[in-house]
Structure P
Amino acid sequence: MPVEMSPKDFDALVDRALDGIPDEIARLVRNVVVLVEDDAPDDDPDLLGLYDGIALTERWGDPLMELPDRIFVFRNNLLDMCGSVEELEEEVRITVVHEIAHHFGIDDDRLHDLGYA
């Protein structure tokens, strides 16, 4: 049975996941905004999250002179896949870490090896 949670409470889960990123890593995240959307894009409706940007390993120049990269967290998919608030909190944490890792140029295969796929 899917978890029911208000958007405000879901946003708080995302905030806690972000707060859980170690300071030494969080300091390296530059020019990124994290957004919660209800639904994933129509062309990939099963996504839990999405990194939309250029990984730091691929950048040239000053990233602060460009529009921010975006990390999307898709609320409804995460709510639908989880059977408890505890499971939801863990899946949100994994999704946030996964998408931040893409910001650092870590690909899906490596994330899978690390348990963040």
Structure Q
Amino acid sequence: MKLSALRLHVHRLERAADFYGTRLGLPLRVDGRRQGWCVFDLGGGVDLVVEAVAPDADEDEQALVGRPTGVSFAVDDIQAAQQALAARGVPFASAPERQAWGGWTTSFEDPDGNALQLVQHPSA
């Protein structure tokens, strides 16, 4: 089995497309904004599917927006990556922190409050 895609839900698709494409620098693979979604290429055959939740959607669907995602983006230099993304307007909660397992993490949110992380794995 191989991971194919991750899905995130947002309220405002245009704003999310700008965030993931322009601010995070992810390549837009499929532009389905007219249908309420778009697909970004995460590399290695994995996609990030960003889907809009309609304002009149039921409570269960609304609850999909603005929550911890468990999505971490691996970087080689977390300090440099955080500085570069912050310069493009990505809001970080704190400076990178060393973890008990030897790596580093730092968290940020997309404009709809979906929580994401950068991770730098320990050197081999």
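Out of P, Q, which structure matches 2.1 when distance in nm of label points 7 Å out along Cα→Cβ at positions 67 and 91 is calculated?
Matching structure: Q.
Kindly point out which one of P, Q the value -12500 was derived from, the read-out being helix-only ellipticity at 222 nm (-39500 (n - 2.57) for each DSSP H run of 4 or more, over all residues; to 500).
Structure of origin is P.
Of structures P, Q, which gives 3.0 when distance in nm of label points 7 Å out along Cα→Cβ at positions 11 and 99 is computed from the coordinates?
Checking each candidate, the match is Q.
105 is what came out when volume of the Cα convex hull per residue in Å³, for residues 3-50 alone was calculated for one structure; which of P, Q is it? Before the final figure, lay out the partial values.
Numbers: P: 105; Q: 64.
Attributed to the structure labelled P.
Ranked on relative contact order in percent (Cα under 8 Å, 6 or more apart), which label among P, Q comes first with the largest value?
P
FRET efficiency 1/(1 + (r/R0)^6) of positions 35 and 83 (r between Cβ atoms, R0 = 35 Å, to 0.05) was computed and gave 0.45; which structure, P, Q, did it come from?
On the way: P: 0.85; Q: 0.45.
Label of the originating structure: Q.
If you rank structures P, Q by distance in nm of label points 7 Å out along Cα→Cβ at positions 19 and 43, which sits at the top with the largest value? Walk me through the numbers before you get to the answer.
Numbers: P: 3.7; Q: 2.2.
Once distance in nm of label points 7 Å out along Cα→Cβ at positions 19 and 43 is tallied for P, Q, the winner is P.
No value in this document is a laboratory result; all are computed from the given coordinates. Remember, it's a predicted structure, so these values are computed and weren't measured experimentally. Cβ atoms are built from the backbone, for glycine too; each structure is taken alone.
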